[in-house]
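So, here's a batch of structures to check.
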Structure P
Amino acid sequence: MAFAIETRGVTKQYVEGEASTLALAGIDLTVSRGEVVLLMGPSGSGKTTLLSIMGCILRPTAGQVILEGHDVTAMSEKDLPAMRLKHIGFVFQGFNLFPTLSVGENVELSLSLKGVRGREAKKEAHRLLDLVGIEHKYKAFPADISGGQKQRVAIARAVAGSPVAILADEPTAALDSHTGKAVIGMMARLAHIENRAVVIVTHDGRLAEFADRIVWMEDGVLAKVPHTATDNLHLHPVEPSAETQLGI
């Protein structure tokens, strides 16, 4: 069975004038459906660059990215957006919600871009918001809900259309510690319940308890996870019955 996402010898080099920076140096990584992977490491280690390449936002200088069995590095710029829209959901630290749209409309818009419209979109938006425990805020606007609630909406929007993978770049950076852990716990539940591959870039080692695996990066390569990052690692199964009991 194909991995949800696979990178083979991925290299990324940025060139500006005569200056050259090697951001990634031959990354081999696989992520399966139903798996939560934390991508960790010091600032400048290449985490966000790798996440962007996995999400078909950046092209690698060399190597391959295989998404659900498809070699996306061989695709044209014309075909990439459709592949990204179908297979990838993104969650950002800044939420990126449309302020003039209600919570429900934000999710409906994501569904519309994937061809789901009208009554079907409304029904699915209600289901997704219920899945993340915020269906009661369907008609509220982003300005009227908390940061944790905004991130819940962003997660529901990312899951819309059943993408194979959810990629999150520092999704808890704008949240307090308690809310951040609750949000990551919810993403872990979604990975297991909805059978999604979830990759999260984070600096917060306290989130390790929710990971199935930690991938550590330093200077553009994969490295051994330091003991300091795993001292408090307690992996545990995620119970579906707890999916809406976070209270944020």
Structure Q
Amino acid sequence: MDFDFSFFLLVATIVTGVIWGGYLLILKSTGVPFDEKKEPILVEYARSFFPIVLIVLLLRSFLAEPFRIPSGSMMPTLLVGDFILVNKFTYGIRLPVLNKKIIELNEPKRGDIVVFRYPKQPSVDYIKRIIGLPGDKIAYYDKKLHINGTPINQVSLGRYQGVGQGEDMTGAEHLLEDLNGVEHSILIRDGVTSAEGVYVVPEGNYFVMGDNRDNSNDSRYWGTVPEENLVGKAFFIWMSWDWQNKGVGIDRIGTVLK
């Protein structure tokens, strides 16, 4: 079990709930009427914060959780400084902190942008795109992707013009890739080598890659993502702030991810 923000939210909910509830039980057992003006300061804080931390815990655990994009591995789809929302119930309902699935819902699909706990360091969240499903054979050679022996179509969109902290990607080849009906942009850098090979996706696992193909630490390097490591599906950019651009990326706010 990782001691992440959800863990501390759960602890805060329990502690404030116990303090507030315990105080009310004591009043009830002694027959003393409740009076806000006479309650101890600790109980006052617990009564004030309990509903807040409970609501935040429930929202983050079962509905949506915000994340900030710290790197350029998903450019041009996601830029450094994008703030996204992740749907926490798309792939099933999980208990907070324990991450144990209690209700099965949808299966991850090829092309989904997912947040997951990095298998080699589960306390760290990564975001990538699902390329391979359980049982798939993935091949990546000469910067071309093949799935189960079928080459994935790529159409050139010209040269990419980077902005802000992604300005160093200016000049990269901008391509439109079609993952069996899921079209998305990717970047390829001339003269830059990246991992190549053939990979078979084990059952219960997913093969993920960044859209910035030559600047992504993904399944080509450390393997597949177990289903239990999935946090949720990214679906919306609600804010974009790049300190190097010295402002808010107004044009990116409200973007629906695909």
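Every number here is computed from the coordinates shown, using simple stated rules; none is lab data. Bear in mind that the values here come from a model prediction, so they are computed numbers and not experimental data. Cβ atoms are built from the backbone, for glycine too; each structure is taken alone.
Largest in relative contact order in percent (Cα under 8 Å, 6 or more apart) among the labelled structures P, Q is structure P.
Mean count of other Cβ atoms within 10 Å over residues 48-55 was computed and gave 15.0; which structure, P, Q, did it come from? The correct label is Q. Kindly point out which one of P, Q the value 7, 31, 36, 20, 5, 0 was derived from, the read-out being P(r) over Cα pairs in 10 Å bins from 0, in percent. Going through each structure in turn, the value belongs to P. Among the shown structures P, Q, from which was the value 21.1 of mean count of other Cβ atoms within 10 Å over residues 80-87 calculated? Structure Q accounts for this read-out.
So helix-only ellipticity at 222 nm (-39500 (n - 2.57) for each DSSP H run of 4 or more, over all residues; to 500), computed for just one structure, reads -9000; which one of P, Q is that? Of the options listed, only P reproduces it.
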